[in-house]
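The numbers here are math on the coordinates, done by the rules we state, and not lab data. A quick note: this is a predicted structure, and the numbers were derived from the prediction, not measured. Cβ atoms are built from the backbone, for glycine too; each structure is taken alone.
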Structure I
Amino acid sequence: MFALELGGQKYDWDSSFILSLFGGFAILIIAFIFIERKVEEPIISFEMFKQRLFGMSTIIALCYGAAFMSATVYIPLFIQGVYGGTATNSGLLLLPMMLGSVVTAQLGGFLTTKLSYRNIMIISAVIMLIGLFLLSTLTPETSRVLLTVYMIIIGFGVGFSFSVLSMASIHNFGMEQRGSATSTSNFIRSLGMTLGITIFGMIQRTGFQDQLEEAFKGMSGGMNTKSGDSRAILSESARSQIPPQILDKIIDALSSSIVQTFMWALVPAGLAFIFIFFMGNERMVIKKEQMNKKSETSKA
């Protein structure tokens, strides 16, 4: 994480510090896997990954976590930096996406007895891919109403995964293993979110810097484009001190860098779509005995 965050900014990518961070990561991850395979009670049981449905569900959760974070982080940045909205309004405008995810999370849970996990997730991935593609078409002229529609579509797409992937991850395990399966799945989803923030942050920051350098190429007096820090224009006081013709160039550069990030978010979403086809045909089955017990309990 530190290597991706600091590389190309404070340190060159080929610097000894960045290379040592990557090397340290490789050594530690190998040591972690080796130790986890040897201990009796591992933090992450690699035996569970032999179950295809569990393995695919966790990989898909990793990809979904990364793709979803691009929307939750960079939509507010777009609203605040490009539209000139406040931080409060930027956060509140995420509500349509969250409400959309709540709706399809409930719907996904209902559909697990009607359709296979795979078929539900195919619907989910298609909707999310459409939403991310629409976000990649944003411009400073895009209306907020249209952006809200795009956010709702993203919410609809990702919402299915909250319930469906959780149930799919425990499908083939007994009660004694379900806690471990659930925690592992949630951990890997969180890992995907963390990786998404780091990697997409690097992409957006680098893209913003490149766009600024292109916009102000050859200008006398110049402008410091090395930091690539988009936070410099988020506050109203900072924006008011920038000449309009300069501010327009900065806003265009910020918009392009965020749109580029949404384009890259299509990669983990596309990978998730591919992995979904390897989930198999399992679906949640409610046994008749359980249904009879529930009916007897309700009658009593």
Structure II
Amino acid sequence: MLPTDFTPNPDSDDDACYRAMLARDARFDGCFFTGVTSTGIYCRPVCAVKPPKRENCRFFGHPAQAESAGFRPCLRCRPELAPHKLVWSMQDATNILAHQAARMLDEPEAWTDADGSVLPALAARLGVSDRHLRRIFETHFSVSPLQYLQTRRLLTAKQLLADTQLPVAQIALVSGFASVRRFNTVFVARYGLNPSQLRRSGAATERVQSLAIPLGYRPPYDVAAMGAFLAQRQVNAIEKIANSAGEISASRTFSIKIGSTTHTGWLRAEFVPERHHVVLQVSDSLHGVLPLLIRRVR
């Protein structure tokens, strides 16, 4: 068992990352990803497959780095389900700027089609030039801002393909692609499968008839305490908190305005402690803002 204060750093300590991967300790899920050179696949540290040899492993701090190096996401452990890292820093100003940019790119509101307009808008919000932002971002993440954004959108689309039965055209739209053709082209180029092939693959074998999206969290996490906290603060008429030995869940109505359109409906999040994830269910009326809901619930 690794010590609780151990945090593997994929940028400087590959041996520590390898030990964490061998331990399959869920505390490190999402902290790094392992690229296996013999298969061309990258995995979460909790992946259930047979551990690769040390000499066949490369370690990355973010899926975008692994995909930029030519690795494809594992269809078994599904890197898009890993808990997200908290992107904040108390170090130098450039580090803060890079991580703030990453946090903004994680927001679905930034997921317009990668036609060159994303970076100027992001740089303007941060008060720096496009060139300076690109240089700082690549220094800290080893990928460009658009590569980072593309990976975030593709992994979101991959999750929706695997966990929902939404039409491919709708998934392409809500994931930030301007057209299905563009989505298919990028998806095939990155993952070697088209969206329909992915749905027929093993990644979709656990999909249920109703829309139910698993969102991983990193243990240790006191689910019972969170349920009690939410139950004490329940806002009647708009939400309902279930907090018992058999079920810990939160349901509520939800309304959000995107541009001139207001989306209204309901969502439900149920903890599944034995699998370290929350299952998110939403009404049909909110399917058009699914990435935003996933981000908010996370």
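For the set I, II, ranking by Cα Rg over 2.2 N^0.38 Å, for residues 77-180 alone places I highest. Once FRET efficiency 1/(1 + (r/R0)^6) of positions 53 and 253 (r between Cβ atoms, R0 = 41 Å, to 0.05) is computed for every structure in I, II, the highest value turns out to be that of I.
Quick check: -25000 is what I get for helix-only ellipticity at 222 nm (-39500 (n - 2.57) for each DSSP H run of 4 or more, over all residues; to 500), calculated from one of I, II. Which structure matches? Here the read-out was taken from I. Here mean projected area of the Cα convex hull in nm² was calculated and came to 16.8; which of the structures I, II was it taken from? Checking each candidate, the match is II.
When P(r) over Cα pairs in 5 Å bins from 0, in percent, for residues 165-260 alone is computed for each of I, II, which one produces 2, 9, 13, 15, 14, 12, 13, 11, 8, 2? Among I, II, the structure yielding 2, 9, 13, 15, 14, 12, 13, 11, 8, 2 for P(r) over Cα pairs in 5 Å bins from 0, in percent, for residues 165-260 alone is II. From I, II, which structure was relative contact order in percent (Cα under 8 Å, 6 or more apart) = 13 calculated on? Of the structures listed, the value fits II.
Taking distance in nm of label points 7 Å out along Cα→Cβ at positions 13 and 197 as the criterion, the highest value among I, II goes to II.
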